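*Asks:* Following are the structures in question.
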Structure P
Amino acid sequence: MTLGDHAGVDIGYRRGLGRHMSLGAQLEYAYPNPGYGHLVGFGHTLEVVGWIKRPWTGVYFAATFTVGHQFAVSLPMLSTVALGGGASMGWSWDLTRHVNVAFSGGLRRMGVVKHATQICTVPGQCIFAADGFRPRFTLTFAYRF
């Protein structure tokens, strides 16, 4: 996944509900900016996905809710928490019977609810606590049960 000019990885689980909907949860880790390795960022995301054709194949639209947490490694009590939501559109297809690949793009907006003034002082330093709309692109490799 990427958030603007930042990158990260996530691990998640998605469960199909009916013919055109699925629910999912993800734990996201965003790579710190160069020189800011002491600031760790995690996101906890819930998603609702609507599939045009059927789950896991074809075009889909997703709405997400994220709780972002940015903290200093050596002093975890210095932390910033942000809440946000996003929307994206993607395409998913099966490579084999159990392996799936998807690509999506969208926007996410985060709003800070708890701010530690000692960290995140430079704009863009804390990835999950950045204000405003940020582009988000994902490339997903999935194993389907």
Structure Q
Amino acid sequence: MYSPQLYIRPATPADTPALTRLLAQLGYDTEQGRIETMIYLADSDSELITVAEINDQLVAVISLIFFDYFPAAARYARITAMVVDELHRSKGIGSELLEYARIKAAERDCACIEVTSSVSRKGTHDFYVNAGFHHDSYKFVLPIGSH
């Protein structure tokens, strides 16, 4: 556990500038307006966007989606993003967010949590393996339109 000063809460549209900076640390150049809209539209039954703060400073984000995975006839949770600010990494914040994700997935009767990570993020892969994840598939991406 990081410390008693770590506070985990739902993201709000006011968090948009900080979230834009965090996502940029992973190489995502996302428009603030789109992030704000996604936070506003998030439905807690199918999606959670959650932030972690220390002393009122936003230092991390995790976003989760919950969905029915037809081949396994089971409910799954997927981490769609998890970023800890580079100045606060290796302090247990990511582990706290994973525990939060486990709790939320269990509340929704999910069979597992899955996550994808860029092939270049070796340290991130080690983090997930150390947290109990295992590599069991490949992700293939087909871009559509101008996205």
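*Asks:* From P, Q, which structure was helix-only ellipticity at 222 nm (-39500 (n - 2.57) for each DSSP H run of 4 or more, over all residues; to 500) = -9000 calculated on?
*Replies:* Going label by label, the one that fits is Q.
*Asks:* Where is distance in nm of label points 7 Å out along Cα→Cβ at positions 15 and 103 largest, in which of P, Q? Walk me through the numbers on the way to the answer.
*Replies:* Working: P: 3.1; Q: 1.4.
By distance in nm of label points 7 Å out along Cα→Cβ at positions 15 and 103, the leading structure of P, Q is P.
*Asks:* Who wins on distance in nm of label points 7 Å out along Cα→Cβ at positions 31 and 119 among P, Q, i.e. which is largest?
*Replies:* Largest calculated value belongs to Q.
*Asks:* Can I ask one more? Among the shown structures P, Q, from which was the value 1.1 of distance in nm of label points 7 Å out along Cα→Cβ at positions 23 and 55 calculated?
*Replies:* Only one of P, Q returns 1.1 for distance in nm of label points 7 Å out along Cα→Cβ at positions 23 and 55, namely P.
*Asks:* With semi-axes √(5λ) of the Cα gyration tensor in Å derived from the coordinates and found to be 22, 19, 17, which of P, Q does the value describe? Don't skip to the answer; put the middle values down first.
*Replies:* Values: P: 30, 14, 13; Q: 22, 19, 17.
Label of the source structure: Q.
*Asks:* If you work out mean count of other Cβ atoms within 10 Å over residues 47-54 for P, Q, which one comes out largest? Before the final figure, lay out the partial values.
*Replies:* Details: P: 15.2; Q: 19.8.
Largest calculated value belongs to Q.
Where a number appears in this text, it was derived from the coordinates with a stated rule and is not lab data. Just so we're clear, the structure is a prediction, and the values are computed from it rather than from any experiment. Cβ atoms are built from the backbone, for glycine too; each structure is taken alone.
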